[in-house]
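Enquirer: In the part that follows, the structures are each spelled out as structure tokens.
Each reported figure results from applying straightforward, stated rules to the coordinates on display, with no laboratory input. Since we're looking at a predicted model, the values are computed, not measured. Cβ atoms are built from the backbone, for glycine too; each structure is taken alone.
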Structure 1
Amino acid sequence: MFLTRFRINPARRHARRLLSSPHAMHAAVRAAFPLATDYERADARTLWRVDTPAPGTVHLYIVSPGRPDLTHMIEQAGWPTSDETWVTRDYDGLLDSLHAGQRWAFRLTANPTHSGRKTADAKETQRFGYLREEEQVGWLERRAARHGFALATQDDGRPNLRLHRRQTQSFRRGMGTVTLTTATYDGILQITDADAFRRALVGGIGHAKAYGCGLLTLASPKAGP
């Protein structure tokens with residue numbers, strides 16, 4: 001497994017198109033892997049997320065089974081005449097070092113949803129996005145155990161968690177429109193089941209993984225997400 005960070009130049013027209021359309025960004029990420037097995041395997045898939053760590057700075061993070069080639073991204077959405085390219089690091093060392101009891105700062109952009117019927121007479125269920133912050137927090141709390149971790153709590157018993165970039169976005173996909181509800185979670189977690197936690201890191205959490213959701217990244221608790 002590999003972890004890649006690519007700096008996007010938001011002043012470029014193609015970069016703005018990628019940032020406004022998760023479908024277009026998915027296609028650009030997919031194009032970085034000429035071999036299907038480098039993009040997805042039975043035990044792992046390619047996940048990505050866009051972060052804005054500072055004003056004017058935009059990073060694309062990718063976790064993937066194979067090493068990506070982002071030359072096309074440099075030409076279309078980066079700095080072709082500078083040394084600003086991308087950094088790819090081996091991810092297996094971190095995965096192998098994980099064990100129950102460890103505490104990590106984390107960041108996750110996810111698609112918190114629930115299934116239901118649009119009307120009382122509807123025969124089929126569909127997914128609806130959780131819109132309220134307390135619902136989005138509850139969504140992650142319910143999934144934590146199955147993914148091998150627990151959310152750290154504050155003195156008042158509430159999760160040590162901050163939500164931001166809470167938004168509902170619509171974008172074109174073929175002849176149709178996709179509406180996606182997302183939230184970014186920053187917090188502290190403790191590993192309870194290392195094997196399940198590794199599967200979450202390489203397989204993602206929740207739905208809409210092709211559209212920039214599900215990638216959980218870790219940092220030292222002192223450093224923050």
Structure 2
Amino acid sequence: MNNTAKILLIAVAATCAAGAQAQSAGTWMVLGGVTNITPNVSSGDLTAPTFPHTQAVVDGSTRLSGDVTYMVNDHLSVDLPLALPFKHNISGDGAIAGVGKLGDVKVLPITLLGQWRFMEPNAKFRPYLGAGLTYAKFYGARATSTLSAITGGLPSNPTTLSIESKWAPTFQLGATLALNERWFADVSYSYTLLKTRASLSTGQTLDIKLNPSAISLAIGYKF
């Protein structure tokens with residue numbers, strides 16, 4: 001083998017090594033991207049007095065997001081997702097389907113996940129599974145005049161809305177793809193078993209399963 005061939009082989013080997021993303025013990029990873037949360041709503045009925053089968057549906061929301069991840073060992077990691085607060089519109093369903101927007105609410109999901117990463121630490125492609133707990137902090141709920149009219153509110157005393165914050169289990173499926181030695185792409189899907197209660201100032205309540213799905217796309221850097 002001549003010197004030119006040797007140099008070419010060394011260059012190829014160096015390029016391949018640079019493309020490996022060693023997610024090994026002690027590695028920190030930071031990610032930035034976007035997350036879409038879509039509730040999979042199963043609504044109960046608003047308690048009396050109201051129309052029978054008065055229900056609600058909750059729209060999805062997309063926000064800038066990120067993660068901080070630490071590799072405990074070559075396969076086990078701890079992940080803290082971060083995001084701007086999500087804002088969800090609430091609309092009528094069931095007997096009041098089509099009446100339009102009833103209100104909106106902001107939610108900040110605070111989640112901590114344990115993740116198991118498959119393949120070897122320097123694999124270019126690493127799928128992973130995660131599980132953990134989410135605290136869904138609901139705040140800033142606002143009712144519309146439509147909700148007030150349906151529930152007997154008055155212009156001088158309109159109906160107000162609040163939603164309980166709750167703990168819930170979260171499950172995750174994701175994968176990373178190395179772009180070079182430090183940078184990588186990440187995609188993940190998570191599902192949270194979340195049930196909460198909406199309360200109105202008129203004394204009525206509505207129990208609702210949100211069970212949101214979340215899809216995140218991000219670019220990450222490891223160090």
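Enquirer: Work out the source of 2.6 here, i.e. which of 1, 2 gives that when distance in nm of label points 7 Å out along Cα→Cβ at positions 61 and 77 is computed.
Expert: The read-out comes from structure 2.
Enquirer: Now a separate question. Output the label of whichever structure in 1, 2 has the greatest value of Rg/Rh (Cα atoms, Kirkwood Rh).
Expert: Looking at the calculated values, the largest one is 2.
Enquirer: One of 1, 2 was used to compute helix-only ellipticity at 222 nm (-39500 (n - 2.57) for each DSSP H run of 4 or more, over all residues; to 500), and the result was -6500. Which label is that?
Expert: Clearly, the read-out refers to 1.
Enquirer: Just checking, which of 1, 2 has the largest value of distance in nm of label points 7 Å out along Cα→Cβ at positions 109 and 205?
Expert: Largest value of distance in nm of label points 7 Å out along Cα→Cβ at positions 109 and 205: 2.
Enquirer: Could you figure out which one of 1, 2 the value 23 for relative contact order in percent (Cα under 8 Å, 6 or more apart) was computed from?
Expert: The read-out was computed on structure 2.
Enquirer: Figure out for me which of the structures 1, 2 the number 12.2 belongs to, where mean count of other Cβ atoms within 10 Å over residues 53-60 was derived from the coordinates.
Expert: 1
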